[in-house]
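Engineer: Quick heads-up: structures coming right below.
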Structure P
Amino acid sequence: MRISALEIAAVISSLAYTILITYNSVWCWFFAFFSGLLFLILCYQKRIYAEVALQGFYIFMAIYGFLNWGKGLSESPAPLSWTSHLMIIGGAGLIVFVSGISLKNLSNSQLPFLDSFTTVFSLAATALMVLLYRENWLYWIAIDTVSIALYYRRGLKLSSILFGLYTLLAINGYFQWSQL
């Protein structure tokens, strides 16, 4: 198994981001920016095209998060209603279906529906995270679990291990944010 220096740097910076955000550190956004940039390059090389767009979004959100992180978790919004969750899941599911068909028919994407699922739901989870909804971590648990398979099947073994760690960190993040 050959692991590139680019993938190692992306994984290390991604772990630093996730660990720092679970503990409410504004410096998480520096690592989010750096890992987004590195994973953008990796995903393009591996033809995981929806993830390329997602990494661009992460880069933007890292800048936004850094500039707007001042409120802190003590002022986070009330939990989302079940209706809100159903709307998020239903809307994202529809976009996954359309995106998956588009990637399948218009590109050489190897896993168009998995790629679409992780991308679309990551957009929703990132928005929830930046808006300080604790439930974002529940979405990340599902996304990270699916991402293990996506990255493993595309030959990014170290990245699939990263998503296994992300799953554990998302569980920790949910409990950490619930205590704040």
Structure Q
Amino acid sequence: MNLLLALALAAGPASASDVPLAGAKAPEFALAAQDGRTVALKELRGRWVVLYFYPKDFTGGCTLEARGFEKNRKRFAAAKAVVLGVSMDSAESHKDFCAKEGLGFKLLSDAKGEASAAYGSLRSERPLSARNTFLINPEGTIAKVWLDVSPAGHAEEVLAALTALRAPKAAK
């Protein structure tokens, strides 16, 4: 077992203080996607990033959540946002999950749990990612955080927040 993962599991559940909050610099990561390519946060500067952590491919809630993001994929793209799902499943599992569900966005493999830990999204009861979402602005700062989200309607909730944050500020 990876030392970071072992330490995170021994420390118990992530507390709210372990989660980077809005206004904080987003922790960097470089993870393998279902297509075998590496996706690094630093390469996405200039775009909004929806980074959603979820427990496991092919499970009910995770499928519902992924379908919600897929349904709204064109709307996220129009808002200059990239959607990235992250779990501790393998890139091969992600490839199969994307094929089965017709997902056209990237799913990233965090097999060692390092990104999940950096985002305070590592569950302690067993090595799985917690269902948390981070909206990262084009400068690499966290703009909004959702913890322990409900999969139903979550993509629409994130899209609404993204739209509000991108809206021009009213003249004073």
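Laboratory data are not the source of any read-out in this text; all were calculated from the coordinates shown. What you see is a predicted model, and the numbers here were worked out from it, not measured in a lab. Cβ atoms are built from the backbone, for glycine too; each structure is taken alone.
Engineer: Can you say which of P, Q returns 25 when relative contact order in percent (Cα under 8 Å, 6 or more apart) is computed?
Structural biologist: Derived from the structure labelled P.
Engineer: Continuing with the same structure: Quick check for you: by distance in nm of label points 7 Å out along Cα→Cβ at positions 61 and 77, which of P, Q is greatest?
Structural biologist: Q
Engineer: In addition: Here helix-only ellipticity at 222 nm (-39500 (n - 2.57) for each DSSP H run of 4 or more, over all residues; to 500) has been calculated and equals -9500, so which of P, Q was it run on?
Structural biologist: Matching structure: Q.
Engineer: Suppose FRET efficiency 1/(1 + (r/R0)^6) of positions 21 and 125 (r between Cβ atoms, R0 = 25 Å, to 0.05) works out to 1.00; of P, Q, which structure was it derived from?
Structural biologist: P
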